[in-house]
Structure I
């Protein structure tokens, strides 16, 4: 296999380009304290909130494939920057849902729109069937890698 055609390298290259594009989106430039990860999290929380769903740290871990400790650090930093708050839920005082602050909520919808635009750019030229297959392949790659993580 040619070195530049390895799946791992291609995935890393795609990650790098997507990150650069996200970091340069207009909504990110407005809130210059944001990192690409912050943008994705704000967009996700905004989308889920619009659907009437509460978002918890566990949701972030599962959706973005990030470890508990990493998510905890990111959430703490986002709290310090004034983007999110942890609030108790009525049905279980032990649980803290993640809520966008007023400042972040102003941009949350725009960030969600930017994320959807990024999806369109990524999937441009793919048929619906190809898109579904690609997602299946990526999920299989993730499954394979998570099995390896479980061995650690």
Structure II
């Protein structure tokens, strides 16, 4: 399966497929594609997909909070939200303490070694970071609750 799109949708599909056991998937970058494109319906062979949910690619809020000092936490949101600037999206502006900023719409920065966890505002664009890490030969976990869950709980918040 090949996914394409923008704003993190293709990477989210890639992550979900892998999370549920389908490793034969990829994200296509149309700007880098130099082959032919066709439109219309194409015949496909039916296949059976058996769900096998992975247990090692996510982390919940409680574990993340307990392990903040030992994880490389990466915030995929845009820099203003990471800094904690007031905005209409976040009820409690800020970030998870110690989180590094790697905006989903910019090239992946160098990140320190260690077990990596990515999050964003709602769990979609963090998968862009995880996909880029995967392409670079590095794994990471998704915090699917993301900032929308973290800010609603009594968990520590940091601002610049």
Structure III
């Protein structure tokens, strides 16, 4: 869990590459009231990332079990480090939690994307360059959460 979300986002991106700069794995994280929770990447590949921790819906919101408590998921972000293939969202795959109003962000080499559902349809907006963190919702930065 990274309370410094910007540092966590840079860590998420950098962990997508080996020490020699070659693509290693996609990485996935959840924006939570406590900061950015980066998920284990043991079963990720260069073209896919997994939701490696248990999640649960409650009162129209989504939560992830981390460190013995359920923490609310405010948003999802994952990396697309491989320059080949589609660099924005994979249609139909990244919106498991979209019906709860959760946005799914993608960091690729050149861009930061925001994917969400609007009227039951997929919408993908390019926010700017990969590190355009100022275009992410302000509520992702600097929270304390008391849990349930």
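Quick check on the output: 22.8 is mean count of other Cβ atoms within 10 Å over residues 37-44, derived from one of I, II, III. Which one produced it?
Going through each structure in turn, the value belongs to I.
From which structure (I, II, III) was volume of the Cα convex hull per residue in Å³ calculated, if the value obtained is 156?
I
Using helix-only ellipticity at 222 nm (-39500 (n - 2.57) for each DSSP H run of 4 or more, over all residues; to 500) as the calculated read-out, with -22500 as its value, let me know the right label among I, II, III.
Numbers: I: -22500; II: -6000; III: -2000.
Answer for the origin of the read-out: I.
FYI, it's all coordinate maths here, none of it is from the lab. Small disclaimer: the values here were computed from a predicted structure and weren't measured. Cβ atoms are built from the backbone, for glycine too; each structure is taken alone.
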